[in-house]
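Colleague: The following blocks contain the structures, represented as structure tokens.
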Structure 1
Amino acid sequence: MYVVMNMLQFQPAWLRLERGERARVWEDVQALAARAEGLRLRWFDAEAFCADYSDILFVETEDLSAYYMFWEAVRDTELFSVPYVEVKQVAMGIEDGFVAYDAAVGVHAGASHE
């Protein structure tokens, strides 16, 4: 399982939208994720805790190609064309990568960190 953490900064244009309009834009993004198959989106607010970005969008997937196609589709939406959001940073990880590596080299590492 991969997780891609997209650190985002929402722009004043977003904040000027009524909350119902923001919900509609978010529903559009969720619809793109649903069409991508195998993506799970998780949204975290960060503005109260971080000055570098306002939100974190976690995308969990087994298929990085599906993530890529989803992200390209999102970039074609008004979220980026107005723009309402700026990508500040992207980080990625693989769940229990060390376990898979140890298995590949013949070492039994045991269970995950959980």
Structure 2
Amino acid sequence: MLDNSNANILFNEGEYKCTTMTFEEAREIIGMYDKDEIIVCFNHPDTYDIIFNYIGVPKKDYTYKHIRNMRVNQDGIIFKIYITPSETQPIIHVDGVEAKKIQNVYVYCMHIVRTK
């Protein structure tokens, strides 16, 4: 599993095929593998929150590994996070403190495989 922070590092050598996928497809593919066959290549807490709490990928004790290259025929799922400024900036009051919405956060998934 990858995110924006490390996806570009992988494309330094070889040929790849990328296709978009739904959240359901991402959950199904991850569910097909044992936890020991999956590595997490990011360590940003917000990415963990999005993937496991909002998208619904099962939380397991996945191994973290910083990688620089994918092996030929190795699959990956990239969780791309796209942030835009909020066009509306409502102000809310929470526990007596004023808060303002400043961003919209969007996520989409891509399947990647190294072909050569």
Structure 3
Amino acid sequence: MSDKDAGRGDAFEAGVTMVRNDGRGRYELHVGEDLGAVIIFRELPGHIDLIHTETQAGFEGRGLAKVLVRYALDDVVASGKRIIPHCPYVARFVERNPELYTQYTDFPAEL
């Protein structure tokens, strides 16, 4: 997926863009020129393992992690791969939105 403006009705600031940065193994959410949130991932055969979500200092409490999680999950589904949500935040998001992502998710045993 290429850079996109966030959408889907989530409240956040203007100037938010997201990108999958394969070189760094992470999804990134930028607010203007600043990095606001990241999801660390590992690519596996047929899967993307979403390992850790982190909102950068100064960007907490704005709903940015939720917007980035939705972007990352949509990207994994669009790629034809399956989601492994090792990150507890991502796992909770999938559980709270079962109609969107459960059919594309392999939950790890050790969550």
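Colleague: Can you spot which of 1, 2, 3 the value 56, 32, 19 was calculated from, given it is Cα extents along the principal axes in Å?
Modeller: 1
Colleague: Looking at structures 1, 2, 3, which one was distance in nm of label points 7 Å out along Cα→Cβ at positions 25 and 57 calculated from, given that it came out as 1.6?
Modeller: Considering all the candidates, the number was obtained from 2.
Colleague: Out of 1, 2, 3, which one gives -4000 for helix-only ellipticity at 222 nm (-39500 (n - 2.57) for each DSSP H run of 4 or more, over all residues; to 500) as computed from the coordinates?
Modeller: Derived from 2, not from the others.
Any read-out appearing in this document is the output of simple, stated calculations on the displayed coordinates, not a laboratory observation. As the structure is a prediction and not an experimental result, all values here were calculated from the model. Cβ atoms are built from the backbone, for glycine too; each structure is taken alone.
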